[in-house]
Structure I
Amino acid sequence: MTDSLVNDASRNARLDHILATYLEIERSRQEIDRQRLLAENTDLADELRAFFADQDRMKAVADPRRESDARNVEPRWCRRHPAIAALTAGIAASLVIGTLVSWSFAMQADKQAREARRNEALAVSEKQRADDQARIAMESAARDKLEADKSLAHSAMSLDAKHRAELKAAEVRRNLYAAHMNLAQAAWEGCAQRFWRC
């Protein structure tokens, strides 16, 4: 009985010394070979493995960003809470799908907006061209009207000149007729005087 207690005390003292040395080395941030430590202390291997497992769990809880957290804690947590893990994964998948759908709609809306701007630019260009053609047509119509007015004025002047010429010709004919009548009268009077003398 006494030997058993002595052995247990000695074993516990060795374990305390090994763990104290391990923690001292770990605090100094030096590399620790756990496998070599287990191989050198095979009789304390179970206690050391349990201690290392507790150390890893405490480090994972204290620093969630460690790789051990991703390798050890998360899979165990997912196995312990499958419903919450599945719900979280579903929400994450829904967010990713929603983001992709929103991005797709945004790209389509942007494409439609670019198409609308291009169509608006084409419409403005067509309107400008139509306005230019309407202005050219109005200017041409104004020129044609001016030419028509000039032609009408020339026609009126021609008619006026023709009317004056006709009036002048009629006056000339009247004067010629009067001259013929005067000559005829003079010839008649001359014949009558000769007749009376005879």
Structure II
Amino acid sequence: MTVTDQYKILGYFYQRGELQFRKHLDIINKDSKKTQPDLMVIMMNPGSSTQSSGYEKVFDTLVPAVLDPTLKHLIDVLSACNFEYARILNLSDVCISNSKDFKTYLKMQAISNPLHTIFHNDRKNELKELFVLDIPLIKAWGVDEDNRLRVLYNLADKSIQSNQMICGLANKKNRVGFYHPMRRKSALHPKSWSEQMIEMMQFYFN
């Protein structure tokens, strides 16, 4: 059994017109008895996330979701740092994997339909229901400096309480970005995102 086999992945998907959205996603250790997350994660958007086979047309309820490379990195962190239940919220709910198409969507929706983000004030009740306070939070929403994304960064930051225990691999240049789990290794970043996050989380919380 691999590490990923020890976890179940459940997503809450919904549909508006021709587009698919995901309100949140939970990663839960199959042996856990927890009913609430012990780790929160905020990322940019669900990308190509989708329901597992047999659930493709099931919306507005939690269903099994497909494991992707991003989630594998998060599971590595959960397993190494003894977290049992992680909840992922996104700056935008829309499931668009192409970065250029996503930015185009943001430009179109900024005025007419800002409710694609759970951090919008009109969705504060949903956020209150899903966001668990007083547990560690990983920021991993990317480091793009596009102004359309900065609006979302700021919305999320305003919603996070000052006493929240925050971790993340910050972009030292723009001070608002936090590296995504799929960040590539390089001379500047010789360790993977998950390796660095594990070191950080173990230092602060274990």
Structure III
Amino acid sequence: MALSHYRNSVPSVGHFEVVNPSLFEVTILPPIQDDGNETAGDSALMLEHVRSIDGLDGLNPSIGVAVQKFKQAERHYAGGPDSTHLELTITFSLNLNTSHENYIYTTIRKWTNLIFNPATGASGLKANYIGSMVIVEYDRDGSIWRKITCHDVFPTGQITGMGNRSYEDPNAANELTVTFMVDYWDEEVIGLPAT
């Protein structure tokens, strides 16, 4: 049995790098309007406001189990996946631009209005409200170790973070949380075959 020493650890002597969960970027590519303008504003500007993303565990869905019985004995077989889509929750920081527009909030609202506009009652077709998203994870020198390209993406659920106001913490910065539905994705991971 090897002693617990630095020199007896392969990651230590090999100078392997830790996987840092804060080294990521999310590029959101909203749908394009009929006039050629992006519905949801500047993708690069949205990238600067992503604070966190949750739901990437859905890339590896749990597999159900089919059970057969023979008297008191059971046989188990792999079933199908519990889910074949992703639900990604993204939190954005918010700012007002020089025109006093809360541009991240209005960007998301414009996108959700393509799905259902509460002011007019109009509903959109999927072809008109889906966008895409690219999630990149990298190490400290910027080398990409995982890239997830999400297709047929749209915001769903209620936009949260704009409903409560308080005098309690004058140093708080407002954030916005949005859940996105992803129908399918392509994942590139160093060490795994491409999907």
**Study point:** If distance in nm of label points 7 Å out along Cα→Cβ at positions 58 and 154 is computed and equals 1.4, the structure in I, II, III
**Key:** III
Practice item. Assign the value -9000, calculated as helix-only ellipticity at 222 nm (-39500 (n - 2.57) for each DSSP H run of 4 or more, over all residues; to 500), to the correct structure from I, II, III. Key: II
Practice item. Taking distance in nm of label points 7 Å out along Cα→Cβ at positions 90 and 114 as the quantity of interest, name the structure among I, II, III where it is greatest. Key: I
Review point. Distance in nm of label points 7 Å out along Cα→Cβ at positions 10 and 130 computed as 4.1: which structure among I, II, III?
Key: III
Point to revise | At a computed -1.01, -1.04, -1.14 (log10 I(q)/I(0) by the Debye sum over Cα atoms at q = 0.21, 0.22, 0.26 Å⁻¹, for residues 50-137 alone), which of I, II, III | key: I
Revision key, fill the gap. With log10 I(q)/I(0) by the Debye sum over Cα atoms at q = 0.12, 0.17 Å⁻¹ computed for every candidate in I, II, III, -0.77, -1.18 is reproduced by structure III
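Taken together, the values in this text are just the output of simple stated rules run on the coordinates, not laboratory data. The shown structure was predicted, so the numbers you read here are calculated from the model rather than taken from an experiment. Cβ atoms are built from the backbone, for glycine too; each structure is taken alone.
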